[in-house]
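Next come the structures, one after another.
What follows is calculated from the coordinates using simple rules that are stated; it is not laboratory data. No experiment lies behind these values; they were computed from the predicted model shown. Cβ atoms are built from the backbone, for glycine too; each structure is taken alone.
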Structure P
Amino acid sequence: MAGLHPDDPTPTAILLHQKSRVLEIAFSDGKRFRLTCEFLRVYSPSAEVRGHGPGQEVLQVGKKDVEIAELEPVGQYAVRPKFSDGHDTGIYSWDYLYTIGVNHDEMWRRYLQRIAEAGASREPQASAPLPRPKCK
C-alpha cells in the first residue's frame, strides 16, 4: 500500500485551526504544510471529486467557506475529514497529504484557472429566495 514504506515521511503533528480553516501538518522530514479546508475539499481524493478515471474530475465550486467539522483517523496511514458541506468520503493518506503539500502552489493555481475558465466561483451560492405567496 502507498505511504507505508518505512522511508516515507509521516506526520509528526496534525493541527486543525478552526478559526482560520487551516489544517497544519508537520512531517518527519521537517516539512510543514498549511492547507486550507477549501484546498483540501476541492482536491479530495474521493471518487465524487476525482471521478473514476482521467478526465472525469468534477470541478468543485462554491467551497471558499467550507470547514472541517471533524477529522477522523483511518488506521495508521490516513485521516478522513468531515466537511461542513456534508462531504466525508475522501480518505487522505499520509503520502497524498505530503504530495499535495509539496505541490500546493501549482495545484492552487490550476484550480483557480479552472474556476475562471468555467465562469464559476469559489463563493458559496446563496440560496434563491422563496417565491412570495400571492395575496388574494
Structure Q
Amino acid sequence: MAETVFAKILRGEIPCHHVYEDEHTFAFLDVNPLSRGHILVIPREPAATLDQLSADSAAALGRVLPRIARAMMIATGATAYNVLQNNGAAAHQAVFHVHFHIIPIDGDDGLGIEWHAKKLEDGEALAKAIAAAL
C-alpha cells in the first residue's frame, strides 16, 4: 500500500485532534470537516479498501463506530449523522487507507446525498452469484 497521510498520522509525524484509539483503531477530527464534529475512524492496519481489510480490523472498527458516534452526538448536540466509507477512486476515495467518516448533520451542514435509484434487474441470479463468491 502507498504511503498515506493517515500512515503519517498513526506514526505521529503529522499532528491531529485525536479523539480515540485502541490497539486496532484510531479516530481523529477531520481537518476539512463537512460539519462541526466530523470524525475519521481508521484501522491501524494499512489496507487501502474495505475488501482488503482483515476480519479482526473490520470487527474492531464495527465495535468502535457506535461508541464514537454516541460521543460525537453528546459533544456536539447533533441529533443525526451520516457514516460514510468510500472504496476506490471511482467511489470518491481520496486517501487510500480504509477510513470511515462520522459526519454530524447540523442544519445545512453535513453530507449532501443525491441518490439515483434504479430498478433491480436479475436479482435472483445476482444474489446467487454473490452468495457463491462468499
Structure R
Amino acid sequence: MVAQAKTVFDNGFNGKLNGDRHSTDIGGSGESFVPYELLYGALSSCVHATILGIVRKMRLKYETCTYDVTGDKRNEIPAFLTDVYFKVTMTGVENEEKMNKAIELGTEYCSIYNTLAKVAKMHLEIEYK
C-alpha cells in the first residue's frame, strides 16, 4: 500500500482529510483546501520527491524550489483537466543544464505527473533566479 487517506464530511461540503501522518480541512470555506488545490499539491510534492532523489544522485545543488501549478478543464461533463501548467522556479542553481535534465527526469518518473498526463496535456516551464 502506498498511502492511506480517510475523508469525513458533514452533511455539506465541509470535511477533514486524515492521512497516515497529518490532517487538513477540505471544503468550500475560505479556510480549507478545495479539490484541485489538493491535486496540485499532490502533484508538486510527488515531482519534488522524485527530483530530490535525482538531484542527490547527480550531486547538484540549489537553494529553493517553488512549484506553481494551474490547469484548465473542459466544459463538457465530466469536466476533466485538458491542460496542466507546471512551473518550476529554482534559486541558487550552479549548473542549469544538468538541473534541467534532473527536473525533466523527475517529471518522467513521477507517478502522479504521469497519471495526470493520461488525461491532460502537461506544460513544463523551468525558471532560474
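Which structure, out of P, Q, R, was helix-only ellipticity at 222 nm (-39500 (n - 2.57) for each DSSP H run of 4 or more, over all residues; to 500) derived from, given a value of -7000?
P
Given 3.2 as the derived value for distance in nm of label points 7 Å out along Cα→Cβ at positions 30 and 46, which of the supplied structures P, Q, R does it correspond to?
Source structure for this number: R.
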